[in-house]
Structure I
Amino acid sequence: MSEPAASSPHPEEALEEVEAAYLEGGRTFAPGTARSAFSHRTFRTVYAGAFASNIGTWMQNVVLGALAYDLTRSAVFVGVVTAAQLGPLLLLSLVGGAMADSFDRKKLLIILSIEQAVFSVLLALVTLSADPPKVMLVVVVLAIGIGNALYAPTFSAVVPILVPRHDLAGAISLNSVQMNASRVIGPVIGSVLFARFGASWVFMLNALSYAAVIACLTRVTLPDAPSSGTQGLHRLLEGIRYARAHRAIGQAITTIFVFSLLALPFITQMPKLADVNLGIDARSTAYGLLYASFGLGAVSGALSVGTLFASRDKARMTRVGLVVFAVLLTGFALLRTAVLAYPAVFAVGAVYFLVITSLSTVLQQGLDDRVRGKVMALWIMGFGGTVPFGGLAGGWLAERTSITAMMLVGATVAVVLGLLMDLRPRVDESVEVARAA
């Protein structure tokens, strides 16, 4: 099977490609690097729109949690809002993956972006009141969460086909960078605006940020989704069957589920970790810097996969990275000095997203494009959908033991995964991937 190629570009797109080639002066970049991936115009355009939109999303995410707590002083209500926001990723990602492999992906992304923008405007209107109705707040957040659950698998299926297969690692690395950079930039902007103007302004700006991704999508032509020939329930479950039939793919999906659920609850419990172990107030600037250090580490780790480690075996990097992550998380769990916490959490964040980006590269390099959306739906379920449930389980364990014990359990899980998992494809799978490339 040959690599799917994008549809013929519009005249203006062709002109821009020629201009870009002229400006590059015939320069080429090493295949698989971030620079090589970024040299593709369609990828650059979609990337820029997604980056702007994700900054708005993270502005909204951080303010939603703060608003929920300010309104009720209830950790339970914060949990309910988080579940409404992220729970649909676990429940509806399979549907989103099936849609990604069945419909025009460009139109689907635009429609789902509009849906999320509309409900973000509604959220801004609901929160104009000093005491907004709690049920309405949760319902609107749930509607946004549903749109995101359908959007995420589609976007994840689109990114890898915007570049040739040999540049896939660089594209995935860059996509991880924008996800994490927006995770740093968005909360900073959102927190400042929330304190000065209120939550409603933040939600309205997030609604406007969707215009960026819509505008960028209208300027590009995306490859059609290849048909796998299945229908109905079989189409919905095709990703699961594919993962079961291909050991390396199944191992990657299993790893992301277990790792996210059991090794990462420390992220959602960061406020308590900072307070109990480090003496840092969760409402202080010091805590903001701590979380920013973690985010900057994640950006560095993701970028390193497409730069420093572009030529390294990603399957081996994932296994080694899990063990190194476990060591660093153990050190961070035992740390009681606030000053040392900043470089420590930076290192944890860097290795955490080196593992995630390497694992995602292993997964996507071995995928048949006909089922890419449905398999990436499983990835989204594991990476994002388990977050609220892992946080709840981690909180329960921390209450009954300690935050340190919870983190040590996570480190143990990471070591076991690193030692037991095998991401190398079988010989017949390797041949299949080589033919696809």
Structure II
Amino acid sequence: MAALTCFKADDARGRLGEELNQGITQRIARAFAEVLRAERVVVGHDARASSRALVGAVKAGLLEAGVEVLDLGLCGTEEMYHATDYFGADGGVEVTASDNPMNYNGLTMVKAGAVPLDPAIDMVKVQALAESGYFAPDKPGGNIRPAKAARGAYVRAVLALIDLPVLRPMTILVNAGNGAVGPTFDAIAEALSKRRAPLSFICLNHEPDGSFDSGPPDPVLPESQPMTANAVLAAGADLGIAFDGDFDRCFFFDHLGRVVPGDYVVGLLAEVFMAKEAGAKIVLDARSMWNTQEIVDRLGGTPVMAHKTCLKQALYETGAVYGGDLSARHYFRDFACCDSGMIPWLLIVELMSRRGMSLADLVNERMAAFPSSDETNYDVGDAKAAMARVLAAFEAQAVARDDTDGLSLDMGDWRFRLRPSSTEPLLRLTVEARGDAALVASCVERLRAVIEATG
């Protein structure tokens, strides 16, 4: 059989009809079950129009392998993670392409305990078997049963991480983007109400709709953000949150309608956990870290720097309570070290309540102390040559160099991280400084000139 191009480092994802279809999906699920020698697998799917057919193919492949399928139905990826751990299953599969365009879909797969498949071992074996089609004979005993207790257990696990008695009255604008989050959010809101949490919600695009008439399920896109921002202002909400398609990421808007950059959210969440656990370890994103590092150091914790793709592994290895990155990925030790888009907004509300400050004031305080740039992409023909030019131009003045994730040079009062994309001929740049936003802007321009230089 032909090579499958939908396999990535940590999932299978591709263009529908070209890289992924029901037949390919069924083969991947069958291979997944055989490689893991799975007897019980949790299965869920997002709201995409194509997901129902593909999840049927996943179940068919698992049934051929004699697997007991615990069916979550429509759910978020993090619900699949939690259920895999909660039920003691041998693995879990979520049919989702998260925030990819509508002509994509994919499979997110984990082992027992919601542990990711090892890219160099497990994923290679699954791909090879799915491509070959040389499966073991069909096994009897496969069956499907609804995982009825899953959502209630998930809600309890999420709320166990929040200090509910400290919450103050707040109005929150929630843009579900017509993704999978609506029913799960309702379950969270109902549980909060029963526990008398003084929060009220205004819901936008709340019903799951695989056509995504409200726009692509990606709050990162500049064209997607005004809808949430304007709704926050119109409602006079204290903050806004917008979810992507499978709600493993949420994005924040302050009461002024401004998007809160992801690296500052990491710093705020680090502060929450430092108050909960003295001396805690916090995993930092190497791309933008000074703000969070200062918070953790000042509050007596231990910062741990990690490659952006290794935050979850770093939590496993170090026992860190939390790790996050500027792309809105947030991992929690007490949530099976998995990422969640539901837990962060609850913790931010907790911090706002404790500090008695608006999200805008909390963020302004940190942005003034540690201004940073967004991650900027540069389309270059030869990424390696461009990296070499930058190194030659700046290394002599640097006080420290780090190669954890691309190239980072600490220039004393500012630092930058430059890393190549793993899938495109792009270089991605972030710059941060101490208390000087103008310096950030000027350094971005200096670096841009070197990156884009020819000859």
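Between I, II, which one scores greatest on distance in nm of label points 7 Å out along Cα→Cβ at positions 73 and 105?
Details: I: 5.0; II: 1.9.
Max of distance in nm of label points 7 Å out along Cα→Cβ at positions 73 and 105: I.
For which of I, II does helix-only ellipticity at 222 nm (-39500 (n - 2.57) for each DSSP H run of 4 or more, over all residues; to 500), calculated from the coordinates, equal -11500? Working shown, then result.
Numbers: I: -25500; II: -11500.
Here the read-out was taken from II.
Out of I, II, which one gives 29.0 for mean count of other Cβ atoms within 10 Å over residues 241-248 as computed from the coordinates?
Numbers: I: 17.4; II: 29.0.
The structure behind it is II.
Given a computed value of 27 for relative contact order in percent (Cα under 8 Å, 6 or more apart), which structure among I, II does it belong to?
Working: I: 27; II: 12.
Comparing all candidates, it corresponds to I.
Each value in this text was obtained by applying a stated rule to the coordinates, not by laboratory testing. As the structure is a computational prediction, the values presented were derived from the model and not from experiment. Cβ atoms are built from the backbone, for glycine too; each structure is taken alone.
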